[in-house]
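In the part that follows, the structures are each spelled out as structure tokens.
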Structure P
Amino acid sequence: MPLALLALAIGAFGIGTTEFVVTGLLPEVSDEFGVSVPTAGLTASGYALGVMVGAPALAIAGARVSRKRMLMAMMLLFIVGNAVSAVAPAFGVLLAGRVIASLAHGAFFGIGSVVAATLVAPERRAGAIALMFTGLTVANVVGVPAGTLLGQQVSWRLTFAAITAVGVVALIGVAALVPDGAGDAPAGERAAGGGGLRRELAAFRNAQVLLAMAMTVLGFGGVFAAITYIAPMMTDAAGYAESSVTWLLVLFGVGLVVGNLVGGRYADRALMPMLYASLGALAVALAVFTFTAHDKVAAAVTLPLIGAFGFAAVPPLQKRILDNAAEAPTLASAVNIGAFNLGNAIAAWLGGLVLAAGGGETLPNLVGAAMAASALVLAVVAARTERRGGTGTGTRRAAASVVAAHAPAAPVGVTPSRERS
């Protein structure tokens, strides 16, 4: 494993921790600044909004900047945002710090995916992307519980200070370990405008790119239809104590880690079969959770399965974006990260509508199952379109040759695997 992937994973760990840890610290923030808990919740929703805005905006702004420098700039933005949050004298300043940190989120993962894919041989790209995302999944198992405990027992400000320190480590790692020029287009192409805005926007004319993004919105959004309302589901339906919800989320996080690694490994061997299997299994698991959520043991078994199946789809989806937009992947890759947050927001809204209608605590799971099943349908449509030689196939083949020119050569005696639909 290239050490540069470790630097990217550390950055992903810090970003994942800061994104989710605030939800466990809302009472402490509310008490310190004298605002209501719903108002304190703006620190979470404001972050999500910043991700969706920052992903395309910063990817466009940095289209002509080397990807290593962009990664360093994103980590610097992340450090500043969390440092501002740690010392915020007023709630408005804390909210501003959260938004500043969130702007780096989508662009870091989008650009990081491009860089990670070019650090390894072609047949190992999905695995490299998965290794970077491992930092995000481990954040849910270690970073968020530890940060929440630190904030509750000592000070929420110390939590953000610790996250700032993680950002500093990641910045140093990226500067020292990511090779200069990693993931960049050849100098001649960049001089001719190869990294320009028009070239980046051209990727969105590829139907396969748009289909992959729609799969991201529906597939991972399905996970959050359930997870957003996990607390009332586990306390009211399963009968767990409120203090147990944190440990149930740790179980969910373990599932994320396992699913991410499995998805990365098998997406390099058979991308579309991996996507079919993960989305289909996710739809089934979410539907089953509607019933198993009423039992403590069954709920504890189903919850990590949802995390595993949900995140097993992430490396193949991100790789599919890179494969189909490889001539100018930065913007498409970053926008796909924003698509995760869009899916989360839509799923939470739909789940809330079901709850408000009196459908019962576990009914949001059926909303998630329907979203995951819809993503599976889109995956089948995308594969059939490619097999018929439809939109995106020719572009993808030409684009693949461009990425191959940027990536390290495959080891002697190793033949790059082909994706099977």
Structure Q
Amino acid sequence: MPAPLVPPSPAPVGAPAGRLAAAVLMTGSCLPVLGAVLLAPVLPRMQDHFDDVPGSAALVPVVLTVPALALALLAPFAGVIVDRLGRKRLLIAATALYAVFGTAPLWLDSLHAILISRILVGVTEAAIMTACTTLIGDYYSGALRDRYLALQTMCASASATLFFLLGGALGAADWRAPFWLYAVGLLIAPLMARVLPAPTPPARDGSTERRTTPHPFPVRRMAGICLLTVFGAVVFYAVPVEMAYLLDDLGTDSTGTIGAVTAVASAATVLGSVLFTRTAPHWRPLPLLLALCALGFLLMGLADGLPLLITGAVINCVGTGMLLPSLVTRAMARLDFAERGRGMGLWTAAFFLGEFLCPLALLAGKEAAGSLAAAVVVLGAATALLAATLLPATRRHAHADMPVGGH
């Protein structure tokens, strides 16, 4: 009986938000992904251009990663602004500024100025990601909300592959050319203003009275899920970040093969997100999803050939495709309207902090274990241990959790 699993939570907030509004929010959610992967193919050419700049060997790669770090650090502040200034207003302004700061390197000749523009891109990405996720929680409820949050993961995973290919194609002409894609923000911002309804608090009723005035933030309710999200993000990004190196260790250095395997892994992540929307909550508890990710890591780390490595990557990415929407829906279920922006800001910060820590954690593991494959095995063992640790609590609280958030 699926109906009791979805609580009689508030109806969609404000004016009815249909599929067009959801499509706009999905598009907005892809913008931070654009910043994360677009420039990867042109970094060598950018390095050549700034070769005479002191420290360029370290500064050029930071051009790619610094928006994610800025996003992780600033998303909690964006969440506060979301709750105080308004979700829609902040989203439109941030999307327009995203285009301004994102295209700035087209005219900047200083590497340090470009780095500053990239930090500012990260500031706008923090606001965009937090506002988009918060608005999904405002507009939709129950199973429909879960479906759109999973779709957010699917769109991000699929767009990563598309943006990587676009960055490579445009970069073939000039290393600055990919920055033109940031101008899409100037097209999306007016669309957001026109399509997205203004969110308003849900109506009060006798059973679930929602407070819309500022009140103490539920730190304890969010602390656990945010810590899990940091680890979950490390798990989520391990395959896309390290796959090329694992293939190289197996003697596969063909860019075509690397691209094909990466595309297969990305498709597996999308498949996991689809499975999340097609399965009932009790069929996707966190320990099961973490165990699936752990199995994939173990197969990848122990692989002595391409077939087993790809099999492990597919299993892992199906797990991560279900893990990410599971984490964000659990976080969303803990938040009321008045605190949703702050809560999603913290969750977004936790996720992108995990993204930033992922390569550092695997590098440390490689140094300690002797090889990247061994580090992946260690990460798999840690993931399995976390799954085992969460299992008793999941069983104990299953009946209590399902009526609250449908999980």
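Bear in mind these aren't lab numbers, they're just calculated from the coordinates by the rules spelled out. Note that the structure is predicted; figures quoted are calculated from it, not measured. Cβ atoms are built from the backbone, for glycine too; each structure is taken alone.
Give the label, chosen from P, Q, of the structure having the highest value of distance in nm of label points 7 Å out along Cα→Cβ at positions 69 and 269.
Numbers: P: 4.2; Q: 2.2.
Max of distance in nm of label points 7 Å out along Cα→Cβ at positions 69 and 269: P.
Once distance in nm of label points 7 Å out along Cα→Cβ at positions 165 and 373 is calculated for all of P, Q, which comes out largest? All intermediate terms of the calculation are to be shown ahead of the outcome.
Working: P: 4.9; Q: 3.1.
Sorting by distance in nm of label points 7 Å out along Cα→Cβ at positions 165 and 373 in descending order puts P first.
Supply the structure label, taken from P, Q, corresponding to mean count of other Cβ atoms within 10 Å over residues 149-156 with the calculated value 15.6. Write out the running numbers ahead of the final one.
Values: P: 15.6; Q: 22.8.
Computing mean count of other Cβ atoms within 10 Å over residues 149-156 on every structure in P, Q gives 15.6 only for P.
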